[in-house]
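Listed below are the structures to be examined.
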Structure I
Amino acid sequence: MPESTPNVPGEAFGPWLRRQLQRADMSQADLADRVGKTRAAVSAWVTGRAEPREETKVRIAEILGTDLASVVTRTCDVSGSRPVRWHHRRAYADGGREYGNAAAFAFEADLAVLAREATQNSLDERLDDRRPVRVHYTLHELDGPYLDAFLSALRWDDVLPHFREAARGGQKVSRSLRSALGDLAQERRLRLLRVEDYNAAGLTGPEYGDGRFAAVVRRQLDSHKVTGGRAGGSYGLGKATLWATSRFGLVLINSTLSEPHEGRTTGRVIGRLDLPWHEVDGESYAGPAWLGEPDTEPEHKGISRSWWADDETLRRLHLDRTDDEPGTSFLIVGAYDASGATESLQDMHDKLVSSLADDFWAAMIGGRSAGPLLEARVTTLRNGETYIPEQQVDPYSRHPATSRALQAYLDGDTVEELTSADQVVRADVPLVVTPLKGQGHSRDKGREHLAVLLVTPADDNDTQFNRVVCMRGNRMTITEQRPRDLPLGTPPFQAVLLAGYATGREGDDVALAEAFLRASEPPEHDRWDRTQELTTAYERGALSRLKEFRTSIDKTVRSLLGKREITTTGGPAALRELLKLDMGTGGGARRAHSFPTVRNIDARVDDRGAWHVTVQLRLPDGDDRWVLAPVAKFDVRSGGRPSVGWELLVGSETCRAENGLIIVEPGVRSAVFDGVTDPSTHPVRSGYARLTVDLPRARGGSA
């Protein structure tokens, strides 16, 4: 029968007491002797079968060198802090060597890739689905005494011998490390990048067993997604981009937990270092190392485990968080952009902002039917002072048209056909999900899911248009598709394709489509195509269903744009009307062409009134070259279609321009050429006519 009943929150008494005894190097027998109880009684306390009376807890507190409140609440360890230190994994006994983390080579160490992968992971770990997950990227450059203070807190001198020896090798990782150490010694400057999220689950779970903590800190290729099939990631590779973005392979972590561990939730800290195999003082090391508190568990004795850091330690390590909301802060030590595209703090700041906007604009949009999933900010500091003020990522400023389209869908304001430049038309696109192997029969083609296609006129300032941005799940951009066989003169447009849970719907077909599309994505999650998982998990025909889906997207875009002309009012937006051609909406199989067809056309009018066109051609297979004579015509509001002259015709790698002709060699199936009309030959101002481009064969040209 228990001596007393626990009635306070905190860690269970048994596990807490067992850990305190281990930290104090005290056996259960020693404690029994000192409190005047039997070993059986202490064993019952440790195993959770009983708790001591209050007067016994007072005595236990005295023995452990703490107060009664600590024994009663059990929200912290009390038997003295153990020294935080680096623990380096010893080399494998079988002689195996790893000269770098293979997972880190799955991605480029590019800031855009980091932002995509890290933010995707934060979205997957959103805690309260009524509120957005908040991510904050903070660049921080240190030098002088600020650098010295940080390196001291990091115990840099303790780990420096391992860095130097690991840098002696001839492999890629060693060469990169050698360069990083040299730059630090010469410049005495270091850049940190803190990636943190709020309203996220945090790194919950035990130190070594299954859970979020071990999946991130101690394991490779462990995705450990628990988001009910909605996760963006699935390979467990994305976290490697954090270490790949560090010139030293070093990341520090501070997590506020959504579920208590050891009775606590705030300030769970650990560091991980990924080095190649190396030797120090005749001892061989595998490469990985951890900064933490020496474990006292017999099976893990001496291994560095996470510790509960105080506010001062968090501040010195630049891991302090703004509030106690659950989530995790990752500090990348020696952050850089391996692409070489950005070197200055301003460039790195701008790239983070643009990358977050490009990949997650849709997740930042909210409406009447659903709020935003994500908020993102970027700040840059130098020696603790603001260098570039905090900037909240605004999806509307970078992607106004697609943001407008999704907003209209979430607000229920879409239309059936476009009649003005600010409208959004919606249509369904069928995706047939192939059955999983063993769950279908020979004639079972699969389950139909209706994805949602949104189309709206492009914004005047859009640099890229006539594309479909595709997404699923948490509305991260997966891929962009340029519809094929658009009619000549199609007005610039933007389109968004929502599939799976991105539609905002629930149901079996939604879950099946989400899983099917996720299985078709490579580790980069940047396309829907053949993957090993797709071919091994699904019945034959899965790839064909994806191709049919893409074809249906193109067909639906053509249908929506061909329904009605768009009415615009003045300004550059009027060019959309000038590029509009009516087209039929009928279906049917696409017949094979025996002559060149226009696949896509982009056009603009310059200040002189000249039309600049880029024409993409599709050509039939054949043994002869094609000689085409492009003719530009004005489709005026009355009368015939007068021809206008070309001021310039320019070919490309797939064709050449000679004497006003476009020449395409045999075997070329697609070609692109550019043209500029001569304003002096225009019968009317460009604003009063549509432009058409005919492609007759030149007289005497081969076909």
Structure II
Amino acid sequence: MIQSRKTYRIEGLSCANCAGKFERNVRGLASVEEAQVNFGASKIYVTGDPTVEELEGAGAFENLKLTLDERKKISANADRSTMAQPTSWFDKVKQFYKAHQSICVATLFMLLGYISHLMSGENHLMTILLFACSILLSGSALLIRGVKNLVHVEFDMHTLMTIAVIGGAIIGQWGEVAAVVILFAMSEALETFSMDKARQSMQSLMDIAPDEATVLRDGQHVKVPVDDIVIGEKLYIKPGQKIALDGVVVEGRAAVNQAAITGESMPVEKVGGAEVFAGTLNEDGILEVRVTKTAAHTTLAKMIQLVEEAQLNQTPAQAFIEKFARYYTPAIMVIALLVAIVPPVVLHQSFLTWVYQGLAVLVVGCPCALVIATPISIVSSIGNAAKNGVLIKGGIHLEQISRVRALAFDKTGTLTKGHPEVTTVLPLTEMRDDTELIGQIAAIESRLDHPLARAIVRYAETKHHHFDSYDVTDFHSQTGQGVRANVEGRQFIIGQPQMFKMAQSTMKTQIQQLQEQGNTVILVSVDDVLRLLIAVRDEVREQSQKAIQTLHELGIQHTVMLTGDNEKTARTIAQTLHMSDVKADLMPVDKLNEIEQLKQQYGTVAMVGDGVNDAPALASASVGIAMGGASTDTALETADIALLSDDMSKLPFTYRLSQKTMRMIKANITFAIAIKLLALLLVIPGWLTLWIAVFSDMGATLIVALNAIRLLYVKADNTEVTTE
């Protein structure tokens, strides 16, 4: 029997080590086949049939609370705090006190303890009781978990802190122990705050789509929950309203702000037949939209699902740190033991002094800053990218693109707009009217899903020709070359000039002139006689040249266009864009071979394409990047990174963000290690105190967390103006 996979939201998960322990505990349950914790999204995916009580029992060490994620639609309602948002200063203070009541009261007891210390001495019963109350109030959860770890011979930061607290109390350092426990509790609270701040970038996506929509039912406008709307129903959207579900415009015209999905800064004009996305804003005009996807399957829902799942893919750095932490904590315990024992035994120095130093080593050794450095950076970066219309499918891809030195581009729909238009129609034989011939060509081309074919079909439609009536038989498409078919008993061959030997000699100059102007030349023969030349040109995107220039400035060494188009046209466009190289007349398998050669030469290579026609090359590249991913499920599924709009400026932004993220992770890890080493060096002259130890640990964690959160505010340079 195949067990279902369920998703649970976790409340109270703030520590990467805790996430690993919780995952192991859940996997140990008899009713669970498989479990995987998503620390970044604060979720667990469970295959099996455990109860919520069993799962919470597995997380009892951290008092974790779980709720089954049964959402049909992507909504933040379940994630929002049930507490009203504070408005006044007094309300904010009240809410802060309620959230951190134990720390506040413990701090008060500690201050009273120091007053008693000054008045009655450190060994007075009242002084000890006040400090003990402070320790129990702020550190009871820490001590309970630490003692359990000691019983089960498990070593983590709670174990280190528990030994330090108990040892400090035994040698009479009640005041310092109370301060250490309170500062540790503050450190954990700050760590939780930092992770929640990083997660907000993803949770904000959930707020985008409305919970209700106006639907046309029985001629009436009825407001209903989006979960009750089915495919085929019509939404009625007024100016200023958000679109609740993906669909196609059937009536009306409006400017729609798609920034929430694609990151485009300018509104896009939507008319009949245009696709719209859930969560986008109708800025003016009235639209009637036929629903094409239910609430659980919208582009927005898919985005959020993929962004959350992206955090399951650890970077090599993250995997290394987590593995390192498992050996690091026991090593710190051994070092602390040696510090406490060796000087008194070997050098005959004060036993209490070096036990105190050993306890301080335990506090310094807490791996909080090290463990949090990578995940908080990855969560912040992926969340920022998603808000700017870039879907990164995992930390591993973020790390990979930061190392890219060669970028390969498809031409049509990537560097160009993907909406080519017919510029020239030249009869090659005498004919009074080419309308019928154009119609027959369009009847053949309408069977192809290719930008050039669509351009010819649109041209035929402008001539008001009804080409659907033509009978097309023996249709055969040759990828990257052309098409053969019979229409009304006549054999048509439509394709590139190299398919026609006669054209190579008689029309070479004319074809080259058109190609040098950026046109793609298509020849048509009927019954082995060349009848028509069609020139089609696809305009280069406004952002392409600037994007490629910026990429070179950021460190990309080599940019190359890989296209099935002819050499002349491709080279003209490549020169306009100042690309390093161009490879033309390529079949899909040729593009794959070019990617492999680039990988041998440059190592890490990215391929940018449409996510469908370039699937082999995208899959072969170190990083596959799909353009315009918002409109195709295939692009969202297959690409490592999807640029949800057709804005090329998002590519330099993604590359820059990845570089900043990797630099941030390295800097944070280096800083965390350096602070700990510096504090440990104070052991040699005997200067390390519990105060210095806890401040070095807490300070490192705080600085690492706040530094990583800066990735949420890396800006995208977006100047795109779009119409649709």
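Computing relative contact order in percent (Cα under 8 Å, 6 or more apart) gives 14 for which of I, II?
Going label by label, the one that fits is II.
For which of the structures I, II does the calculation of FRET efficiency 1/(1 + (r/R0)^6) of positions 54 and 190 (r between Cβ atoms, R0 = 30 Å, to 0.05) return 0.05?
I
If mean count of other Cβ atoms within 10 Å over residues 446-453 comes out at 19.6 when worked out from the coordinates, which of I, II was used?
The value was obtained from structure I.
Comparing structures I, II by distance in nm of label points 7 Å out along Cα→Cβ at positions 398 and 526, which one has the largest value?
II
Thinking of I, II, which structure, once Kirkwood radius over Cα pairs in Å, for residues 22-181 alone is computed, gives back 18.9? Kindly include the intermediate steps, with their values, before the conclusion.
Values: I: 22.0; II: 18.9.
It was calculated from structure II.
For which of I, II does helix-only ellipticity at 222 nm (-39500 (n - 2.57) for each DSSP H run of 4 or more, over all residues; to 500), calculated from the coordinates, equal -8000?
Label of the source structure: I.
Every number in this text was worked out from the coordinates using simple rules, so none of it is lab data. Note that the structure is predicted; figures quoted are calculated from it, not measured. Cβ atoms are built from the backbone, for glycine too; each structure is taken alone.
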